[in-house]
Structure formats: structure tokens, C-alpha cells
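Only the coordinates and a few stated rules stand behind these numbers; no lab work does. Fair warning: this is a prediction, and the values are worked out from it, not measured in the lab. Cβ atoms are built from the backbone, for glycine too; each structure is taken alone.
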Structure 1
Amino acid sequence: MKIGILRESKTPPDKRVVLTPHQCIELLQSYSNTELVVQPSRMRKFSDEEYASLGISIQEDLSDCDVLFGVKEVLEDSLIEGKKYFFFSHTIKKQDHNRSLLRRILDLNITLIDYEVLTDVNGKRLVGFGRYAGIVGCYNAFLTYGRRTGLFDLKRAYLCDDRTEMELELKKIQLSSIKIVTTGTGRVGQGVKELLDIVGVKQVSINEFLNENFNEAVYVQLETMDYYNRIDGNPARKSDFYANPCHYESGFLKFAEVSDLFIAGHFHAPEAPSLFTREEAKSPNFTIRIVSDISCDINGPIASTIRSSNIADPIYGYNPQLESEDDFDKESAISVVAVDNLPCELPKEASEGFGKELIDNVFPHLLKEDKEGVLDRATISECGMLSKPYKYLQKFVNGR
């Protein structure tokens, strides 16, 4: 099997790659029947020369490859008919901006396997950049706090050479006795917690967070059922919530009334209730003044996220009373960070982590046997048709 590693072609530029040079060698040594080539790129964190120096072929035309691996969506005019592709397609939630891409994939009889739905038999995701989204999202929360308060000024993560340099910046942090609430315990949430612990913020229980005052900065990490309640008052269960989100309401407000900074690292299903509404954000009891929305669902569960921001200009303000954008450092505003491509700020480490997960969890199913159906479950389209689990996208593709 011949594998091609695509260069990233979306704007803004993305420096990540699915396999580092040394990971390419590791893969080839593990599977003797495999050939691998890399498409040249001037933007990639790992240069063409780094691949070539290890004997990896640099090849512009990938039409002779059997499988093509990229990170983000492939440009429509670059797609090769009849090939098998792995990338984040951002189509499974019916994202309007990728409707045309999915149509083109079907027209070209492309087999699309989406990283987002590569799972084991228990439904656990096998690959992702979530950990580094959490790390950078947490870092940006502190960056915003420093700029808003004037207590310190962190170097932007993307301007750091690597994570080591970024962590040196953390020594500048000076925190008052603030309360930080963070949601999510998955990959993103783990990344958030990782950085909070490095900074030395004390973790406390929900009861302590809600009812006690502290002389130091503290945080609480919430799971889904910590902030959702059954509307009818019956016991809340995660399995029931996932099956019947309409039967639930948000209980997040009690945290918003004692918190200063909110780091959102949870997954939010479209049918689930909002965490807080625009009306709730207007209340004088609503004390959150900084939101780092790693999930970045626009006009979704977090009322202050009215648009995405970007790596070059990550912070904007939300005026709760006017429900509109404002200066981020106004006392009455909520400072919002909603960058939708956070792992790009640490492309080296993010690529290394993603490549390791591919080698450990995905390539064995591609290059040996897929007895567990890992690839089948993640196949969005094949032979010009949507796969059975994704037939629900047909109306979306048709424009309805």
C-alpha cells in the first residue's frame, strides 16, 4: 500500500502534519509492505529537508497513492477521483460551509474516513488534537486575564518555538484569588487540567467552589451531569441525558454567579440546552468576565461566543447588556477567546501527539485487519454514496 501525506492548503495556513519525519520511519519499519511519500510544503512545521534527510520521498503528484492523509479539509480542486482520504471533514454536523466539499467527494467516488468518528468498540475516540486544544485554550485564558488586568503579559503561544518555551512564559503569571470553572473531562478537559496544574492553581470540590472563599486562585472541573438537571426533577443520568437532552435544563448559572473565569472544554450536542443564555449574562449576579471557549460553537451554548476569533487576534469583548461586540477590556464586558484552530499554535507537539495515536490506534486497522470495524464506522462515503450511518446527511448534501 502506498500512503501519501498531504500538505495543508487551507487559509489561514496550518503547520501541522499527521506524521513527523521520525514517525514516518517508524511506520515503514513496522509495515514492510508499505510505501510512503510526502507532498512538499513551505508552511509545515517539519521541513521537506527533515523528511528527505531520513530517506522519505518528497512527491508533488500523489495520484499513484492508495491512501491520502491530511489534517484539515482538502480543497475541492485538489481532490483525486477514486482515492481513499483521511482528514477532518467537518461535515457530520451538517456544517454549511462544507456542503460543497461533501458533494464533490461523492461526485468523485472518494472514500472519506473522518478522524472525528474513528472510535473503538466502546465509542471512545481514537485520535484527535483535543489535548493540545485544551492546553492552548487554557494558556489563552491566562493571556487574556493578564491583558485585562494589566498584571502580566504572556507571549503568544504561536510565537513560542515549542511547548517548553511556552511553559517558561507561565512563570510570569500572577493571579489574585480568582475562581476558575472549567467544563469537560475528555481530551480537551485533560489538556486544560494539565496546564492549570502546571501553573499551580488549586483544584477544589464543587461544594467548596460554590460555598467557600479562598485567599488563592482555585478551579473546579465539571463533568456533564454537574451542570445539567432533569426538568421534571427526576435523577439525572448521563445515558439518559445523551438520549433525551430535551428533558434537561442547564444548572450552570450557580457556577457563573461565583466564577471569574470560564474555560469551556466540553462537547456540546446541538440538541442539548445552552449552558447560559444572553438574558442570564445580563444579571448583576453573573460574575464571569473571561471566557475561553475551546469548543467554539457560534451562537450556541455559551451566549458570549458570537463569533470565532483567530490566532493573530484571539480576544474580543461581548457586551451583555447590548448583546453585541465591544472592547474586551471594558469592565462591563466579557472578554472572549474563541479560536477554532488552537492546536495550530503548538504545531510540533500537536503533530507528534496526533501521529502517535495514528500509529497506535489506526494504522493497524488499515495495514493489517480491521476486525473491530474501526474504519467502517468512520467511513462517511464510499463509491459515490454515503455510508449507512451517515445517510442522514443526504438531505444536507441535496441542499434541504
Structure 2
Amino acid sequence: MFGSAFRLPVLAAGAFAVGTSAYVVAGVLPAISAELGVSIAAAGQLTTAFALVYAVGAPVLATVLGRWERRQVLIAALAVAALGNALSAVAPTYPLLIGGRLLTALGAAAFTPAATHAATLLSPPERQGRAVAAVFTGITLSLVVGVPAGTLLGGAFGYRGVFTVVAGLCVVGAVGVRLLLPRVPPPAPVSLRARFAVAADPAVLTMLGILVLGLLSVLSVYTYIAPLLATSAGISGPLLSLVLVAYGVGGLIGNDVGGRLTDRFGSRRPLIGALPVFTVVLATLPFTITTPLGAAAALFMLGAGFVVSSPIQTRLIELAPASSSLVLSLSASAIYLGAGLSGVVGGLVVDLFGVPALPPIAALLSLGSLGLLALALRQEPARPSDT
């Protein structure tokens, strides 16, 4: 109705809405803990519940809804996500809040693969890579912008107000899809067995493992960033929101630089260069986040770790060019699996050793991703784009 220029932005906006639904809990954990009378670790499991349902639900729903026209899937998915966020906003008890998170996760799990498929079909062949990147940019923005904004809103309106705003974003996204996207035919039917067959490739499996461990390392810290900064530097309230903005800026810059480096040098070199730096940033957090300025600088560098996003996605497509849509679906599941495990691992660390133990444990997990990268480099020869 309004021309093709709005198609990718509206898909990115929808991805931003469902992604914010996933990550916004990180900035309002203390408020949820206080109001519902649960521990910080228990509140962190809201992230776990969302992410694990997404990780399992994405390939399942992609198969169940495989014959639906894509625009219908997108609208329905955003409507379900809006309903889940609304339930989260009014839930009087922790179990009902968990239920709202699970419902939201189902909507998000249906949205992202459908949005990625629609983006590729609505773009010419020479721009399909950038079309997929546009959807993932919405997801990245949800983490690096949505969470700080949610933290700021939480201080003014409480966590229930934050969930209400996110529900509104999902509704706006659904309306935008209805008005700005044409009808998009469904993909050719693909069975669950075929979707997971790609993961039997050891090189693909190793890259997915790098993705899971990398996200697990950073999000096990970021999920509990509010209590961590309160403990280390007395940072809370509006100052916390400002510090988290530094993380967002770092993420946006890192994501952009990662794409440029991948275009210029291929996917291997950025990974080899970035993962060791990222590990050092995590290991030194206990020493760098003791002041507001130091915390802002450290979180900027932590956010800049998104420089690895484009190389990993590109590498996965290179490993399975004939099954790119399938491997990207598994990649999306791996992203949320890492996020889900971060709540479990972070919660265990907090319960057993306290919040200050999170950074060194995260650094060890990041070392694991480095080990998997070394394994991946031995499993396969360099590709033309790497030379």
C-alpha cells in the first residue's frame, strides 16, 4: 500500500518488539523481586523460561505454521506476544507472570523465522543478505536499546508499566505489518527432521556451540547487571539507565563494524580477533566497574562484542548454503538457548557464590567459545572469502 521502502523497516520493528519482550526483564529484576516477594535468582528465571520456550518453539512452530501465508503468521505472532506481555503486566503472582512470559515466547518464536523468510522473498537476490541482517538488527536493537529504555521506564512506571509499553509495541508492529506488507506465500513444506539434519554437520554444530557459549557468557552477567552494578559501584536508578546506554551504543557500533569487517575480510578473521578481546573484557569486569565511568566504559566494550554477530551468521550460511533458511532458524534457536541458559547459570552463580562471582565465571565460558572456535578452524579449510 505504501511502497516497498517500508517493508524491511516494519519487519525490523516487529523483531525489535519481540526481542524487547525477551530481554527487558534484565533491567527490572529488582522491582519484580521486591513486588512479588521472590529472590533475584528466581526473577532471573523469567528470562530462562522465555528463552527455552523460544529455542524449542521456533523450529516446531515454523513447521506447524509452514502452510500459513507469512503475513498472517507475522500478525498472529505479534498479537500473541502482545497478549503475553499484557498478562505479564497484570499478573498478581509469580506463576502467572511465568505464564505470561511463556505466551510471549511462543509469539516471538513464531515471528522471527517467518520475518526472516518474508524479508528474503521481498528483496531481490543481490540484497537478500542485507534483508536478513535487517531482521537481526531489530533483535540486536532490542537488547542494546530496548533494555536500557525499559530500565528507565521501570524507574518511572514500575515493571508493570514496562510490560504494558512492550505490549503496545507488539500491537503497533502487528498493525504495521498489516498495512505495509503485501501477502507473502508460505515456504515449501519442511519437516522437523529436515530442519535438524543440518545440525548433524560437525562444523555447523560447532559454530552453533560458539554462539550458545558466547551469549551464555555475556547474558549470564547482563541478566543480573542491575544488582551487579549496585554491589560494585552503588549504581542504581537513573544512573543505571545511563550506564546501560553505553552498552547499547557499544552494541550498535559493534554490530555495524562486524558486518563491515566480514564483508572485507571474511568470517574467520573477525572471530579470531574479537573473541579473545571479549574474553578479556569479561575477566576484567571486577576491576573496571567499580566507578560509574569505568562501568560505562566496560559495558561499552561488552556491548561491542556484538561485532561477532555478522561473522557467525555468515559462517553458518557458508557452511550450509543450500539450507540457509534452516541453519538461520537453528541459529535463532541457539541465540535464545544461550539466553535461557544464562538465567540458569547466572542464578546458580548468584545463589552459590554471590553476584560478584558472575564476571569470572562468564570469562571461563567465553574461553570455552574460544576452544570451540579453534576446533571449528581445524574442522574445515579456509573459504575464498577468508583469504
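Couple of notes before you dig in:
- Parent structure of the calculated result 21.6, given that mean count of other Cβ atoms within 10 Å over residues 294-301 is the read-out and 1, 2 the choices: 2
- Identity of the structure behind 1.43 (criterion: Cα Rg over 2.2 N^0.38 Å, for residues 278-349 alone, calculated), options 1, 2: 2
- Looking at relative contact order in percent (Cα under 8 Å, 6 or more apart) for structures 1, 2, the greatest value goes to 2.
- Which entry (1, 2) yields the derived value 0.92 for Cα Rg over 2.2 N^0.38 Å: 2
- Among candidates 1, 2, the computation of mean count of other Cβ atoms within 10 Å over residues 110-117 that gave 21.1 used structure 1.
- Structure responsible for -27000, with helix-only ellipticity at 222 nm (-39500 (n - 2.57) for each DSSP H run of 4 or more, over all residues; to 500) calculated and labels 1, 2 on offer: 2
- Top of 1, 2 by distance in nm of label points 7 Å out along Cα→Cβ at positions 70 and 142, largest first: 1
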